[in-house]
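I've put the structures underneath this note.
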Structure I
Amino acid sequence: MSTNNVSTNGTSDSSNLDAAATSQTWLVEEVVAGLPAVPKTDTQSPVPFFHMLERLKTTKREGWRRFGIDRGESISDHMYRMSLITMFAPESLATKLNIPHCTKMALVHDMAEALVGDITPVDGVAKHEKNRRESTTMDYFTKKLLGRVNGGLTGQQIMDIWQEYEDSNTLESKFVHDVDKIELILQMVEYERVHKGKLDLGEFSWVATKIVLPEVQAWADEVLKEREEFWAGKDHLVYTENVKPDEKKLEQTDEYYGKDK
């Protein structure tokens, strides 16, 4: 069973499987077969892939939907701001980084979610299963849709960049992982402002403790300071190294983001 359903107007509904359904085998071929138009494969044209990218524009980020934000950001919204943020690395960090490479990585890192959907730590999908779904989807994109485009070189470059992000061994990948987190923290505060303090999204503040690079942590500290000023002493949830989620949520987030910096 797919984590995505497709409505009659072609807009993707990325409601994820619950824990009871995750034992069923997820297959990228089944998801593709359910699309409004099945893309042509093994062609020299990139146009079928261009159409596939539209799903990143229409698939929503799932974490916010749990809080009733149904018209929130899409996956491509998230990746677009990330790509711009990579261009603002402070000099102390920028001199060590290949910034254009980081920007490409920000644009590629969630590409598989066009078919997989935005699986979050609380969706009951184990991290290894999430990785399998995303890996097989990237294989489909880069080999079936792009394998003959430009001799397969562009597809291989995309796959290499995506895998570098997943492995998170290079400084560039660590930076982009941190940018992923700061973008979420920014959006958390922005949604709270839009809802005029009637919506507490502090559950997401835990990701700030997973930021590795001090330059990005400085940005996070500034955003979280803005958040404290916004709440102005009113009751609200905020997680820190000393105030952690409950054991179940902590286990879920640690599986996805790692236990230690």
Structure II
Amino acid sequence: MIFTGEDTEALSSLGLTGHQTRVYLAVLNQNGISIGEISKQTKIRREDVYRTIPKLEQMGLVEKLLSTPTKIRALPVQHALSNLIDVEQTNVDKRISELKVTTAKFVNNYNKGKRTNGEKGEDSSFILLTQPNGIVVKANNMIAAAEKKIDAVYAKKQLNQFIPVFSDPLKQAVRRGVKARLIAQGSIDDPDYKEMLTQIMKKYLPNSPNIEVRSAEDAMSHSLVVDHKEALSETSLENEYLTRNPSLWTNNKGFVALISLNFESVWAVSQKP
């Protein structure tokens, strides 16, 4: 049988070296082949072939026949190569485990270094998010990091989307003792919306006494504020769909305080649905 470059690449991808690949292919072509014949066919020095055969045996690819001269025979190809894949998978799993341990050590040392050096928190910054997925990820991370309080005000349709999208991190936050206040901006006297909101809460956030939902006629902005430390505010009130408007994230104390003040003013005149 004539082997191609593609066959050689296939074996290389399974972890065989150049010499191992050439020797193995030579053995595959025979029902039993001597070291001398392998050397002739592959043009690999006899002593190098002798060094290569034990490695192929360890891989489960070949076996030695008790004969004079000693001959080498390939084990059934499909089973042998399947074993190689299993070995490769074991090595990958081991490598991933080692990387996890190494990463954990690095993060731990980094955090220790921050405390030792008295490193201050990040400087205040502003980030403009224009892609829906980026807005969702940022909001999700904010809620997941909440320690005491989550305040959010959105249009009615947006809040209907906000609750299902962020129900999991909100549940986890509530379990940590975080309190959440949600405001649906729109008509207060809308019985259909009240019923819809009630059903959404029952479905996605049942038995959540730490989450209070109210309605308000007007709001100067739609925003999410966490612990009075960071805020995510929509730059426009035009689109009624959550994450469709560009949003500005900030941890600037003055800006966060301003957004929080706006929320408190709306909360003060809001009503329970």
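Nothing in this text is a laboratory measurement; each read-out follows from the coordinates by a stated rule. Bear in mind the structure is a predicted one, so any value in this text is a computation, not a measurement. Cβ atoms are built from the backbone, for glycine too; each structure is taken alone.
In this comparison of I, II, the computed figure 15.8 for mean count of other Cβ atoms within 10 Å over residues 38-45 is attributed to II.
Figure out for me which of the structures I, II the number 68, 22, 17 belongs to, where semi-axes √(5λ) of the Cα gyration tensor in Å was derived from the coordinates. Display every interim value, and only then the final one.
Values: I: 31, 23, 17; II: 68, 22, 17.
Derived from the structure labelled II.
With FRET efficiency 1/(1 + (r/R0)^6) of positions 110 and 198 (r between Cβ atoms, R0 = 41 Å, to 0.05) computed per structure, which member of I, II shows the largest figure? Structure I gives the largest value of FRET efficiency 1/(1 + (r/R0)^6) of positions 110 and 198 (r between Cβ atoms, R0 = 41 Å, to 0.05) among I, II. Starting from the value 1.9: which structure in I, II was distance in nm of label points 7 Å out along Cα→Cβ at positions 54 and 94 calculated from? Clearly, the read-out refers to II.
Quick check on the output: -15500 is helix-only ellipticity at 222 nm (-39500 (n - 2.57) for each DSSP H run of 4 or more, over all residues; to 500), derived from one of I, II. Which one produced it? Don't skip to the end; give the middle numbers.
Numbers: I: -15500; II: -17500.
Comparing all candidates, it corresponds to I.
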